[in-house]
Structure P
Amino acid sequence: MLLHWLATAAQIPSGAPLTPPAAKTDPKVDTVHGEVRVDNYFWLREKSNPEVIEYLEAENRYTEAMMQHTEDFQEQLYQELLGRIKETDLSVPEKIDDYYYYSRTEEGKQYPIYCRKNGSLEATEEILLDQNALSEGHEYLEVGVYKISPNHQLLAYSTDTTGGESYTLYIKDLDTGQLLRDQIPNTYYSVEWASDNQTLFYTTLDAAKRPYKLYRHQLGSDPAADPLIYHETDESFFLDVSKTNSKAYLLMGLENINTSEVHYLAADQPTDDFKVISPRQPELEYAIEHHNDQFFIVTNAEAVNFKLMCASVDNPSQANWEEVIPHRETVKLDGVSAFRNHLVISEREEGLQKIRVRNLITDDEHAVDFPEPVYTVHQGRNPEFNTNTLRFNYASLVTPMSVFDYEMDARTRELKKQDEVLGGYDPSLYESERIFAKAADGTTVPISLVYKKGLVRDGRSPLLLYGYGSYGINSDPYFSSNRLSLLDRGFIYAIAHIRGGEEMGRAWYENGKLLYKKNTFTDFIACAEHLIAEKYTASNKLVIQGGSAGGLLMGAVTNMRPELFEIVIAKVPFVDVVNTMLDASIPLTVIEYDEWGNPNEKEYYDYIKSYSPYDNIGAKVYPHILVTAGLNDPRVHYWEPAKWTAKLRTLKTGDNRLLLKTEMGAGHGGPSGRYDYLKEIAFEYAFIFDLLGLDK
């Protein structure tokens, strides 16, 4: 039966229905909490099985056939998106000691080129790393870490050529341009130099793709003999290594979703032992910043929205923490950054990000003001410690990303760069606003909106509603030139700031996880219903989109209220929640128990099963659905969207379109090249516009 389906899918004419792939005659059957579970599509996990690859490729051929009539339109959209970006461009240089570091792009090239100049911006350019050259011979190329040694003579960088997020670490001599013999496989995203320019600390991955070991490497030595500094045996904890902004200390961080532990080591004493700040305690989180003879500690100890403490570097244990900024019920403390004379405080109040600056000499403090009612702001890298200048990035739904240098004493700012939108973009033609929906339990849920001025609220406008709502990750309003292709065709773009994120404080997250997870879904539905009731749109013009955990959101709300939405874009969706969370061998499963719950406990099993998209597909009319996957995705494995699609094909009624598009050489983030990324956006927009009759 499978081979018949493959042959059919290979030659399917556009517009014809697709017969679902056959379930195996020997499906996976197991018993969980006394319940017999039958998984007819478990076989799609067999990545080495040629039939699985043939199935994915057949789905891709079917998707191509069903979208063939839009190919010219896709190209039009691609050129439209491309025409707005400055292909040859330059980042704002970062000054570190006597060097100015930056990256640039060139027209026609997929990837950035990393460069520097010595002494001044008028000096001769030195190319440190050309990602385009590195990508030759590879369909996919991602740079993981990029770390310059303290003396600026060496570069540690890592690459991944599959999308599987396992990186090989290289060391480049910037004087000769040659690679050293030191090459280390299976590293992750964190690498740090000690002060001696000869010692590196790096993390490696276990079989479940969890960074779990910290090693120390001496340049010129055999990496196979590198001493193991720390082995994290708790499968729910990730390990990383970083450096304080002062460059004085290396930090080894150990954390799961709700608990953290930090160890510190003087950067100029790399062979000494790391010392712990405070041993881990369940549900105690803290993060460290260094200034002179003390550590600043951001913690949730008896502070759900976090507070700021400090302690001497000589004895920083929790018993010696002293309060600097108390807990506030209405303000979430996101973090602090220390400079020689200033402390920069990042906060969130009523869903909006804020920055305060405290002078550590005078204790004088002020807030940085921002001009728009809805915006996004975050600090830049700020690699210099001994400076009075803070770099931050600012954007809104109508203002392109802007880089500012803020003089913290004079309280003045200088715009260093605003992303250019080619083709005559005029922000005055667009309008953004913030409205609120009422959730089922009475909670007020914010919605950010942007649209072209002159909008008539008559229910006739198409609207794309985006949502995520997991891990405490915020869906802040930001600018995208790609979005203009929606707005200029009469679309409204909306972001639902649903529980599970942290936009409205830590409680907003706590009330959207574990046994409260369904609040995330009902909040999103409430936002959709409110937008319809207020005549921003109608169900037959409502498009929804989410990816990863946001793809779980798409699957859940589509099962719950399929009639509410016209089109669903589910990107690398986490939809097989029960089966994944029952399998501890899968990357991220164990660490995620604190987000979703452990289904080995019946209470959590029953709750997760009640919303898991794969487990709740029914014989009903579903919206048009586009599903994406990455064959090498280590976060949401390809088989989750593949199984979900196969089961939907079997059970759904009606003839609405259902497409699965799998990137056969990429991972969670899709294609790595910037032009390939634009082609993916053009494909998704063509899918939407075609179904809504906006194909021009």
Structure Q
Amino acid sequence: MSATLQARAQALRAQVEEANYRYYVLDAPTIDDARYDALLRELIELEAKHPELRTADSPTQRVGAPAAQEFAPYEHMHPMLSLGNAFDADELRAFDERVLKLAGQPVSYVCELKIDGLAVALAYRNGGFDRGGTRGDGRVGEDVSANLRTVRSIPLRLRTQAPEQLEVRGEVYLRKGDFAALNVAREREGLAVFANPRNAAAGGLRQLDPNLTAQRKLSFFAYQLLLPEAATHAPATQWEALQALRDYGFPVNPNIRQCPTIDDVMAYCRAWEERRDGLDYEIDGVVVKVDLLSLHERLGAAARDPRWAIAYKFKPAEVRTKLLDITIGVGRTGTLNPTAVLQPVALGGVTVKSATLHNAAYIAENDIRIGDTVVVARAGDVIPRVVGPVLQERTGELVPFTMPQHCPVCGADVDHPSGEAMSRCTNAACPAQVVERVRHFASRGAMDIEGLGDVLAAQLIEWGLVRDISDIYALDAQRLAQVPRMGVRSSEKLLAVIEASKARGVARLLAGLGIRFVGEQTAQILADDFGSIDALAAADEQSLMRSDGIGPEVAGSVVLFFAQHGNRDIVERLRRAGVVMEQAKRARRNWGPLAGRTFVLTGTLAHLSRDEATRRIAAAGASVVGSVSRKTDYVVVGDEPGSKLARAQALGITLLDEAQLRALLGGESAD
């Protein structure tokens, strides 16, 4: 197996996981469905041809993304699987052939429009809505019961008699009309408009305040009924199950159809691919299911996909238009995002005036230039994207596009690490990223200011109370009284936590500053070795790289951060506010059973927290670093490990489970 194949598999896993994180956790997709499907498909095919490349943390082995920490977990009664995809008639026929072979009998299908929203599960007990959650990773999602109760099309009590317990699955979505009205209201209030209905629906369902969810006017379609095994009069087919859902009071899409043969299925898919723009909601394909429910269990699932269903994905709609300009926006995390300004053109039922260009590498690889006639694609309701130029229509000498060297919002230097696709603003006070900076600074792994999350961070900034992270320490009861729904007791509690956070220590402060590549472990290493923020700010790259696990990327990022005048000003304001910026340096240990060894932790350990494992490893004379390199001696692997495992396997580094780690630390075994 070549190193090239290993590298490609690792790159694909990273891209798909990043897309999953941005779509399912952040509700801010950066690539469209067509691009995502192509990446995932390439990874599936690569792992099929070379099984040795498949890892436990590969996105092909699981569904979706982990639950957000803001919500309690919602454990599904049965795995909530995703669907395999078919992109043409040949792949639909191949699906039919597989089903017929496994079933050993004639099979009919039910076709349902694939609603582009957020999949949810609803649990009912004694006829009343009990709780509900998002898909999450297919096993555990986010409990958003309070928000689901605000969706008027979800019945709080079933209309007909039902088993004591049942579960209904379906799609929460936003109608095009409601989406347009929502964006008009946001424009009127001076807020950023949403890019598409799906993103607005997903974000609405994951609001921490149910009142904000209610304002989105979300809708729901039910598509699956799960009953206890002992239930009497259970539906025998998917078609009957859909009728039962209607009887219970759930909205079921009116365009479902029974299809006796695969030819009928393909005719249905062709018809709706042409008619999709006439609907008041977005669809991106058709879901094809075996009708007879008894066959579902017999057919089972293959890895992440049920064998009894498949999603036929519509081809992206494409048009040609003129690229008038390329503008640069700055995202919440400081990324510089190029956007195409287009001559307005009708596409997929809407007028498109702009489209994503992803990043500088995408623009260069596709040789996209201002003034070109370009092909623009829109798959379902996602953000339109520029596919590439029509070279035969290029006229004159068009100049290749280059990314700016300074942030277009604040003027700070732009960092573009080698090998990375995105450029980033380096200013911690950049207005475009202040909400994310404040949220990160207050997070548990940084200054741990409980109560200061996404919603409050946005409110503080909206009301002009916080302009950068240092303003957190200027808050008082009088200022907080301006924030909606901030009571006296909540205000007092928040101020007490803010005051206590001043003494969190250099490592927590360093992690909270949001320096690129400096996470909790790296921050602890730098704090232990340098002892103060001032010493770090004065350090050059060579002195930084003398610390264990600090390579040129981290060192360069730290130097660039402290080189920005705005960042130094923030540090000074934090100092004047009383935030602790010094600690005793760590005495380097040259003794102990593991002296000189370097460890990396990935995943969750059953009996040791990350902090406790790090402390015990350090007590044995070794160090824990944040990234895997050829200098790493051991990688400790817990449940749900990340990409560090694949990197360690590629480099041939020794892997330890928790029991092996505890034995290495002193002859212990796992409890």
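The numbers here are math on the coordinates, done by the rules we state, and not lab data. As the structure is a computational prediction, the values presented were derived from the model and not from experiment. Cβ atoms are built from the backbone, for glycine too; each structure is taken alone.
With respect to Cα Rg over 2.2 N^0.38 Å, the largest value across structures P, Q is given by Q. Tell me which of P, Q gives 3.2 when you compute distance in nm of label points 7 Å out along Cα→Cβ at positions 634 and 658. Answer by label: P.
If mean count of other Cβ atoms within 10 Å over residues 154-161 comes out at 21.1 when worked out from the coordinates, which of P, Q was used? Computing mean count of other Cβ atoms within 10 Å over residues 154-161 on every structure in P, Q gives 21.1 only for P.
When distance in nm of label points 7 Å out along Cα→Cβ at positions 218 and 490 is calculated for each of structures P, Q, structure P gives the greatest result. Please state which of the structures P, Q yields -10500 when helix-only ellipticity at 222 nm (-39500 (n - 2.57) for each DSSP H run of 4 or more, over all residues; to 500) is computed from it. Corresponding structure: Q.
Here FRET efficiency 1/(1 + (r/R0)^6) of positions 82 and 418 (r between Cβ atoms, R0 = 41 Å, to 0.05) was derived from just one of the structures P, Q, and that gives 1.00; the source is P.
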